[in-house]
1. Assuming -14000 is helix-only ellipticity at 222 nm (-39500 (n - 2.57) for each DSSP H run of 4 or more, over all residues; to 500) as calculated from a single structure, say which of I, II it is.
2. If relative contact order in percent (Cα under 8 Å, 6 or more apart) is calculated from each of I, II, which structure is the one that comes out at 21?
3. Going by FRET efficiency 1/(1 + (r/R0)^6) of positions 27 and 99 (r between Cβ atoms, R0 = 35 Å, to 0.05), which of structures I, II comes out largest?
4. I have 1.0 for distance in nm of label points 7 Å out along Cα→Cβ at positions 67 and 91, calculated from one of the structures I, II. Which structure is it?
5. Work out FRET efficiency 1/(1 + (r/R0)^6) of positions 83 and 147 (r between Cβ atoms, R0 = 30 Å, to 0.05) for each of structures I, II, then name the structure with the largest result.
6. If you rank structures I, II by distance in nm of label points 7 Å out along Cα→Cβ at positions 43 and 107, which sits at the top with the largest value?
7. I, II: which one has FRET efficiency 1/(1 + (r/R0)^6) of positions 75 and 203 (r between Cβ atoms, R0 = 35 Å, to 0.05), as calculated, at 0.45?
8. Out of I, II, which structure matches 24, 23, 18 when semi-axes √(5λ) of the Cα gyration tensor in Å is calculated?
Structure I
Amino acid sequence: MIRALACLVLLLAAAPAPPAPNTPLPIDSARIVRTLPHDPAAFTEGLFYRDGFLYESTGQVGESSIRKVDLLTGKVLQSVTVPPPYFGEGIAPVGRQIVSLTWQHHIGFRWSLDGFRKLGQFSYPGEGWALTTDGTAVIMSDGTAQLRFLDPATMKERRRITVTVNGRPLDQLNELEYVDGEILANIWRTRFIARIDPADGHIIGLIDLSALIATVAATDPEAVPNGIAWDEKGRHLYVTGKEWPSLFEISPPKG
């Protein structure tokens, strides 16, 4: 499988145009609004905002967890372990529950939002990478170019879309967040967040996180951007990365 950055470069330069008139893909540079603390030991896999707090999932076998985090201080207020052999992946809120994925065990879990009590589990084919919700469906990435739309009550698939640039599939879609009618996705091991049209999967534009990466100055190749959370009411967009010491608020994408 072609790794995401090389694939993205090829796709952006691809000559074949989509059926509609071909226009350059917008690339917006992320503008840092403020910088907040983040646990530098957190191997971030999932992130969302709810009622003034961040909820975060972390990966690695034996280190996987789901956490409630104080937004301003980065302090972990509550956590639950996702035990071995599972490698924890993405999370999303469903009512007063949190649903979470595991990487290669085809098993997800349901937790209470208050107290993180395990309420049940569900299964799915393929790998589990990330989750978000548009309010009516849970949206799941699995490392391929496809995003699945799942029924929140059963976690069974309703439909799926293929994410494309200039008509060609783009894979390695990692952490997800639904923002103003778009799906935002970290493209693994790149500096980009993709802005995806949930109707047909075409990429509307990219957000370049170069300024954040330069600020963090990580030396570990695994310390990549991963983690997007959206405060819809306050219109605050937060991003971080695996083992990053900072959480950044950046300006939301424009239209």
Structure II
Amino acid sequence: MSQRISNCFLNAQKAGRKVLIPFITAGDPHPDWNVAVMHALVDAGADLIELGVPFSDPMADGAVIQLASERAIEKGVSLSGVMQMVEAFRQSDTSTPVVLMGYMNPVEHYGRTRFPADATAAGVDGLLLVDCPPEERDDLGVAMETSGLDGICLVAPTTTRERVKDIARVASGFIYYVSFKGITGAGQLNSAELVEPLRQIREFSDLPVAVGFGIKNAEMAVKVAKHADAIVIGSALVEALAEAKTKDEACSVAKAFVAPVRQSLDNIA
């Protein structure tokens, strides 16, 4: 596990605090604002940032994140550009973990054996590839391990017990549980349905478990956090940021969105 991710969860556990992971699409609403928005998220209480790598065919994402990816791509945002954003963020924040979430195609284009070392050098801590199961990482997986880049794995409601066991053997950083069948931003989340799948994950892994998909506000975050180690909020935040017209407005939106979620999580009895 990367030191930053390890410290993040260890410190949260010691403090009795739930880890808050906001997701934003890199470069949206504007590439020049991205680093400032990341800092705003941390200032408002984010513990770890999940940065979406824009891709033209984000199959696991709903309309909100698809449109955000399209806007970022139109502005010329590439995987190299995303790493430059992380590198700039690291100039004044050396402790907040950053995980890139995306798809295999940009990594293939960049160079699957070259990417992990460059990502780690830029300050990236983990990588979650929606369309690349752990057993298909091959030379990418070797390069990730060598570079110290955590391979975040997804577990879904449809994942079998044996598959969970296999994933637990190779996952690092934390395990991301997709709270319902479907795409990001869709569906209704029933927190009671998390109990058994999260118990099963913990049966096979000591890694922290983050839950994402379908968490739209502080109330839902609190319900999920009673079962999980971390919560991920994505589509609702991305949708709110899309309306920003300036960098300062985008930072204000980010803070206004994250701060009440942080406060509610900290008030869990």
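Just so you know, all these numbers are worked out from the coordinates, no wet-lab data involved. A quick note: this is a predicted structure, and the numbers were derived from the prediction, not measured. Cβ atoms are built from the backbone, for glycine too; each structure is taken alone.
1. On the way: I: -1500; II: -14000.
This value belongs to structure II.
2. Working: I: 21; II: 24.
Among I, II, the structure yielding 21 for relative contact order in percent (Cα under 8 Å, 6 or more apart) is I.
3. Values: I: 0.65; II: 1.00.
Structure II comes out on top.
4. On the way: I: 1.0; II: 3.2.
The structure behind it is I.
5. Details: I: 0.60; II: 1.00.
Top value of FRET efficiency 1/(1 + (r/R0)^6) of positions 83 and 147 (r between Cβ atoms, R0 = 30 Å, to 0.05) goes to structure II.
6. Values: I: 1.8; II: 3.3.
Greatest value across I, II: structure II.
7. On the way: I: 0.45; II: 0.20.
Label of the originating structure: I.
8. Considering all the candidates, the number was obtained from II.
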